[in-house]
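Multiple structures are listed underneath, in structure tokens.
Bear in mind that the values in this text are calculations on the coordinates, not laboratory data. Just so you know, these numbers come straight off a predicted model, no measurement behind them. Cβ atoms are built from the backbone, for glycine too; each structure is taken alone.
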Structure I
Amino acid sequence: MADSIAINETNRLISSDKVEGTSVYNRAGEKLGSIRNFMVEKRGGKAEYAVLEFGGLFGLGADHYPIPWDMLDYSTDLGGYVVDIDKSRLENAPRYASEEPAYDHVYGREVYGYWGVPYPFV
């Protein structure tokens, strides 16, 4: 009997454990940080945010920046996600250090509004 191989990526889907830790770059090719985790709407199953970890050392002292999921494009050339964000804009974005926000609709509208993306959830 052949050994079974765990499949955590297909041509269309990827396992959450492979997304976490993936690098995020801006359009200029500068590394902004990496995906710490992502937030998925419980009932509909749609990813709402990728939480970008930026700064700190080995994850200590890093800030976490929720970014609307739809802003990310995967680049096979870079092996990571690309966003249309420059570092100066990221530095002023909604973020948290250790205590996660409520991720309610008020917070969602604030985050999506900052990035100029229509908030699609009610």
Structure II
Amino acid sequence: MEPFKVALLITSKLEGAGQSAIYRALMGAQELRRAGDDVVIVFDGAASTAAAEMAQPDHRFHMLFKDVLPVVRGVCRFCAKSYGVLDAVQAAGLPLLDEDRGHASLRSLLVEGRQIVTC
């Protein structure tokens, strides 16, 4: 069987049910990687704050985040700026995505043949 091509589009904040959604997305990325699938993670919208938070060594999800970091495509530049975390995202060395008028491009993921899963 050919490997799956998946994009995990994370839009949740690390609050309430969003915390579970982000945790599950990161665990899902680990599972897909172990199976040899081609997976990328994009942080969009409110999730730009989550990326900035999890990049901090004292965050409880930091080790899980660090493990999937090789497949993090990036964080939406527009959203990171809008949510006030652009400096923190840049300081963490996370790539910024701005292909679609300053936002992360969903179409580019589809052009790559990826199935988009939102979290």
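Assorted remarks:
- Entry that produces 3.1 once distance in nm of label points 7 Å out along Cα→Cβ at positions 23 and 87 is calculated, selected from I, II: II
- At a computed 1.4 (distance in nm of label points 7 Å out along Cα→Cβ at positions 55 and 79), which of I, II: II
- Here log10 I(q)/I(0) by the Debye sum over Cα atoms at q = 0.09, 0.22 Å⁻¹ was derived from just one of the structures I, II, and that gives -0.27, -1.44; the source is I.
- Structure responsible for -12000, with helix-only ellipticity at 222 nm (-39500 (n - 2.57) for each DSSP H run of 4 or more, over all residues; to 500) calculated and labels I, II on offer: II
- Winner on relative contact order in percent (Cα under 8 Å, 6 or more apart) once structures I, II are ranked, highest first: II
- Entry that produces 19, 17, 11 once semi-axes √(5λ) of the Cα gyration tensor in Å, for residues 31-102 alone is calculated, selected from I, II: I
- Identity of the structure behind 3.5 (criterion: distance in nm of label points 7 Å out along Cα→Cβ at positions 15 and 111, calculated), options I, II: II
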